[in-house]
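Down below are the structures I want you to see.
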Structure 1
Amino acid sequence: MNAERLAEIEALYKSAITRDDYVYVATNYIPALLAEVKRLQWQPIETAPKDGTSILIGAWNLQRNIFMRYMACYVKADEGRPRGFSGWMFDGFTEKSTFKPTHWMPLPEPPEVNG
């Protein structure tokens, strides 16, 4: 869902006057908003796309008590990677490092280009 679509929904909500107006906005737009919120939640790494799509991956670093996040994509050995590597590639590292991702989420849409 892009910024233009969100602005449209916000304008409809702000212009609603009657109960029927609010019901219309709720019925026609809340399901899409909820789907977008659900899409942007952390999900188990087992459900992550493995088709080269860039995503956020993350895992708790229990020694430092922080949740580490990296932009990454899954690569397969048959895609010409060095030494036949298959796995998560992120920030120059592979999953063979000490970072083992447990969750993922899609990247947000990029901002629109102005002018």
Structure 2
Amino acid sequence: MADFAAKVFQLGKRTKNKELLRDVYASVEAQTGKRIEALHPEYEGPDSALYVLELFWSVARGRGSSGFGLSPLSNADIQAWCWLNDERLTKLELELIYLLDACYLTTMMADNDGD
């Protein structure tokens, strides 16, 4: 799941021209008629696990920043999300959210290659 998530997160990065990589690939695909494989990452795992990625996106909407970039999701962020959404996460779901958050931060803070 982490490899798939990293590919999805990469599409949300901005180029030096401030365009989302997803939008750049979609434009090239539309103009050339050729499929850009990076725009369509394939998940190779149980479909039942994809809901954790949706949970992550929902929780991450409440992410704060320090003025120096993205901040990791805090226990308070997750607890507030659970309270607001009347949800109780399992330990596994919580660990996967932390894993996805680390992957997200690593991907988003990495330098863009070749754009």
Structure 3
Amino acid sequence: MANAEQVAQLKRSISEWNRWRITNPDVMIDLRDADLRNARLSDANLNNAHLSRATLRGADLRRADLRGATLTGADLTGAHLEDANLTGAYVTRHQLDSAKSHARALLPFAAP
């Protein structure tokens, strides 16, 4: 289950979220099962975040830092992942194929 305080903070302000991540680098980011559909998460620092089973349907994740994030079972249908960094992320090709776009994204595996 997602950490409700982290979900609220992330939805409130990406700039505040990113500052908080810089000052709290060792805090586990638990966004498992979070409902983040249509959320504006562009430029968000989500590296090593636990996003298993999160609903990211239609979310704006452009330029998001998702390095090492766990996206197992996350719904990325219609998500915008342009220029996102997914290096080392746990995500499947099928999940990425369901996204609206992942142009120029750094993927955890070689593109076809």
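Nothing in this text is a laboratory measurement; each read-out follows from the coordinates by a stated rule. The structure presented is a predicted model; accordingly, all values stated were derived computationally and were not measured. Cβ atoms are built from the backbone, for glycine too; each structure is taken alone.
Taking -17000 as the value of helix-only ellipticity at 222 nm (-39500 (n - 2.57) for each DSSP H run of 4 or more, over all residues; to 500) derived from one of the structures shown (1, 2, 3), identify that structure.
Details: 1: -10000; 2: -17000; 3: -6000.
This figure was derived from 2.
Figure out for me which of the structures 1, 2, 3 the number 1.60 belongs to, where Cα Rg over 2.2 N^0.38 Å, for residues 35-74 alone was derived from the coordinates.
Details: 1: 1.30; 2: 1.60; 3: 1.03.
Derived from 2, not from the others.
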- Item | Structure responsible for 26, with relative contact order in percent (Cα under 8 Å, 6 or more apart) calculated and labels 1, 2, 3 on offer | 1
- Message: Using FRET efficiency 1/(1 + (r/R0)^6) of positions 3 and 67 (r between Cβ atoms, R0 = 25 Å, to 0.05) for the comparison, can you identify which of 1, 2, 3 gives the largest number?
- Response: 3
- Query: Just checking, which of 1, 2, 3 has the largest value of Kirkwood radius over Cα pairs in Å?
  - Reply: 1
